[in-house]
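Enquirer: The following blocks contain the structures, represented as structure tokens.
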Structure I
Amino acid sequence: MHQERLLGLDVFRGWAILLMVLFHLAYDLNYFHFIDINLKKDFFWVYARYVIVSMFLFSMGISLALVHRPNIRWKRMYKRTFMLSVASILVSVATYIQFPDRWVYFGILHFILFASWLGLLLVPFPSLSFLLGLFILVGSYFGFLHTQYLFDILQSPLHLPKYTEDLVIVFPWFSVVLFGIAFVGFAWQNKVFTFPLLNATNRFNLFLAFSGRHALLIYLLHQPILFGLIMLLAL
């Protein structure tokens with residue numbers, strides 16, 4: 001039997017959505033010179049991105065395990081794959097039009113699609129997921145586990161840009177997904193996501209939960225809307 005949807009998890013993902021929108025608002029304001037910040041190097045903005053991506057990938061690992069334990073739900077998996085594939089293509093095409101020298105070829109949605117299938121293999125093995133996640137973190141930190149060579153091989157034949165607007169590399173980010181899978185395997189979600197702060201049914205939490213349940217749609221729509229509005233202000 002699959003576990004009922006957790007309000008606290010939707011609220012947590014809603015926070016990730018809210019922070020992402022604010023991050024992209026800062027990006028757009030900076031792009032049109034309303035503010036002057038360095039999102040690639042400033043400590044605050046670099047680690048803000050780390051936090052936001054980690055929240056998305058951690059909640060993604062949790063959701064993957066909740067949906068596919070004890071049995072894989074293939075129809076859900078195929079539907080998710082189709083939606084993520086279409087969304088990833090849209091992001092790549094849109095960024096290629098807007099930023100032809102820095103278009104997104106493996107951003108957060110591309111990574112989630114890849115990690116969903118790879119993570120599916122590890123859903124039945126929470127302890128292994130946790131240990132493998134630790135190994136990936138340590139290997140990435142000390143530099144003996146990386147995928148840079150794949151980029152070096154594929155850059156020329158696939159005409160990939162040297163720099164991109166968004167890149168979520170497999171190592172170390174897959175470790176966060178694995179921790180989410182382990183989190184459910186150890187049944188910690190029923191302890192953490194029932195905290196009153198996340199589980200209270202006030203208006204703000206319900207708004208966050210709604211955002212968390214429609215994360216993909218908001219992800220696809222919010223940036224074109226923000227970018228367009230700020231561009232109009234800049235005219």
Structure II
Amino acid sequence: MNQLSPSTVPAHVAIIMDGNGRWANARGLPRAMGHRKGVEAVREAVKTAAECGISYLTLFAFSSENWSRPQSEVSDLMGLLKTFIRRDLATLHKQNVRIRVIGDRTNLSGDILPLLLEAEETTRANTGITLVIAFNYGARDEIARAVQRLAGEVAAGRLDAVAITPERIGATLDTAGIPDPDLVIRTSGEERLSNFLLWQAAYAELMFVPEFWPDFSRETFIAALSRYAMRERRFGGLQPAATLATGS
């Protein structure tokens with residue numbers, strides 16, 4: 001087990017799972033093999049997060065921009081998502097994991113949407129860690145859809161424009177009811193958010209690790225949590241008085 005103090009473990013960790021393709025390329029393997037290896041890393045990350053006492057784990061599974069990738073790669077990613085849900089849903093349910101899906105659900109064809117709905121419904125009453133899957137997700141799109149809904153309420157006379165506060169916007173986003181992430185991790189050494197949780201990550205700690213996602217192990221995760229525990233979060237305020245007095 002880890003040596004983390006429960007008081008320093010973040011309630012919500014969000015991860016941009018990056019580098020599957022480069023992991024495969026570096027080994028002379030098809031990109032599809034990197035995605036398959038990445039699914040194994042997902043299983044390990046969920047298990048580690050639950051054991052460490054993290055309440056919410058959000059994984060950026062498929063962005064709204066990923067549809068522009070080669071059709072063969074998109075098809076492989078869809079196949080992996082289906083396989084993950086079909087094979088792992090029963091196990092996650094048994095482990096008391098609750099699944100929540102965020103992202104645009106309109107125009108999702110085939111059996112993807114029914115599978116996502118089944119995963120949410122099957123685990124709805126579970127009380128363990130909440131696994132948030134960001135699928136067909138883009139933060140700007142999410143914010144635009146929320147603003148459209150609020151604008152519709154104003155146009156219908158059900159909402160006064162001055163009542164549109166940051167809290168009201170937050171409650172209209174896909175993540176309504178989910179606390180903002182405390183820590184956002186991106187793998188593969190890239191240092192950008194790539195349209196991920198732009199509203200929710202306003203005060204999140206950001207961490208960029210060099211490992212490609214398939215190499216994101218339990219040890220890598222715990223090392224990131226240990227680094228997080230050393231950070232001082234001030235949310236725009238000043239350092240504690242005691243710290244200021246010592247000149248730290």
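Quick note: the coordinates plus some simple rules give every number you see, no bench work behind them. These figures come from a predicted structure and were not determined experimentally. Cβ atoms are built from the backbone, for glycine too; each structure is taken alone.
Enquirer: If Rg and Dmax of the Cα atoms in Å computes to 19.1, 62, which of I, II did it come from?
Expert: II
Enquirer: Another question, if that's okay. Computing FRET efficiency 1/(1 + (r/R0)^6) of positions 56 and 72 (r between Cβ atoms, R0 = 25 Å, to 0.05) for each of I, II, which one ends up highest?
Expert: Working: I: 0.70; II: 0.15.
When FRET efficiency 1/(1 + (r/R0)^6) of positions 56 and 72 (r between Cβ atoms, R0 = 25 Å, to 0.05) is computed for each of I, II, structure I gives the biggest number.
Enquirer: Starting from the value 1.36: which structure in I, II was Cα Rg over 2.2 N^0.38 Å, for residues 96-207 alone calculated from?
Expert: Values: I: 1.36; II: 1.19.
Derived from the structure labelled I.
Enquirer: Next up: With mean count of other Cβ atoms within 10 Å over residues 48-55 derived from the coordinates and found to be 16.4, which of I, II does the value describe?
Expert: I
Enquirer: One of I, II was used to calculate relative contact order in percent (Cα under 8 Å, 6 or more apart), giving 38; which?
Expert: I
Enquirer: Starting from the value 17.4: which structure in I, II was mean count of other Cβ atoms within 10 Å over residues 24-31 calculated from?
Expert: Traced to structure I.
Enquirer: Further, regarding this structure: Suppose you compute helix-only ellipticity at 222 nm (-39500 (n - 2.57) for each DSSP H run of 4 or more, over all residues; to 500) for every structure in I, II: which one lands on -13500?
Expert: Matching structure: II.
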